[in-house]
Structure I
């Protein structure tokens, strides 16, 4: 489920079935140019959306959250989910913080090589899809 007005009107009905938050996180680094950032952010959003589409009904895709530089690499996560899936590029380790006893955080790094390759995209989505299924199976 994504943040659309139509779907959020039914949020109270759907809430008992949605136990996983999917959070794409992006660390904006000044060393990269704007075109590189645009490509990377688009890729991350597209991967997150593709994973959400394959797991629709149990997962809520949050909007992209980006952070500039290295300051404050801890993120307060939304409450009320059993699982928190953090998607971010390798080396961008933003940590999630939850209240004691609230859910489990799962961080999945995404490689940043060959972002223009459709095959690479499909493989990345497939691997992440399977990883989320493993998380659900091991609850």
Structure II
């Protein structure tokens, strides 16, 4: 990602390491899974990242190239989306970097739930960190151009 960015937060919480960058008006949360994760771990992470997020858009790259167990049911997705919505998020753009061939099914569940809850945006799964970064950079530029 070649855009100017400044680190505004970083840390380790709930089996994740994260760095939050300021890019234009938006914040990008770059997250790496470092141990098995499920709903409980994600709740702590979401709360931490939402405290750093200042707009109604949420941008994240979730890196699971370490192939840690990543448990996420449809009910989990619904609950996590409600946390985002309650925090004022209207647009969610996420890219998951994984070699898990089943993860596109999780993406389809997440997109379906987002539509049901009027949460706009787009989610992708890829095995390439550079593709994930390009996707998110494109979405940040798109949102910034509408300001």
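Assign the value -13000, calculated as helix-only ellipticity at 222 nm (-39500 (n - 2.57) for each DSSP H run of 4 or more, over all residues; to 500), to the correct structure from I, II. All intermediate terms of the calculation are to be shown ahead of the outcome.
On the way: I: -11000; II: -13000.
Going through each structure in turn, the value belongs to II.
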Q. Upon calculation of Rg and Dmax of the Cα atoms in Å, for residues 47-86 alone from the atomic coordinates, which of the structures I, II produces 12.3, 35?
A. I
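Comparing structures I, II by distance in nm of label points 7 Å out along Cα→Cβ at positions 39 and 127, which one has the largest value?
Working: I: 1.9; II: 3.1.
When distance in nm of label points 7 Å out along Cα→Cβ at positions 39 and 127 is calculated for I, II, structure II comes out on top.
Given a value of 32 for percent of Cα pairs over 22 Å apart, point me to the structure among I, II it was derived from.
Structure of origin is II.
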Q.
Say we calculate relative contact order in percent (Cα under 8 Å, 6 or more apart) for every structure; which of I, II gives the highest result?
A. I
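Just so you know, all these numbers are worked out from the coordinates, no wet-lab data involved. Just so we're clear, the structure is a prediction, and the values are computed from it rather than from any experiment. Cβ atoms are built from the backbone, for glycine too; each structure is taken alone.
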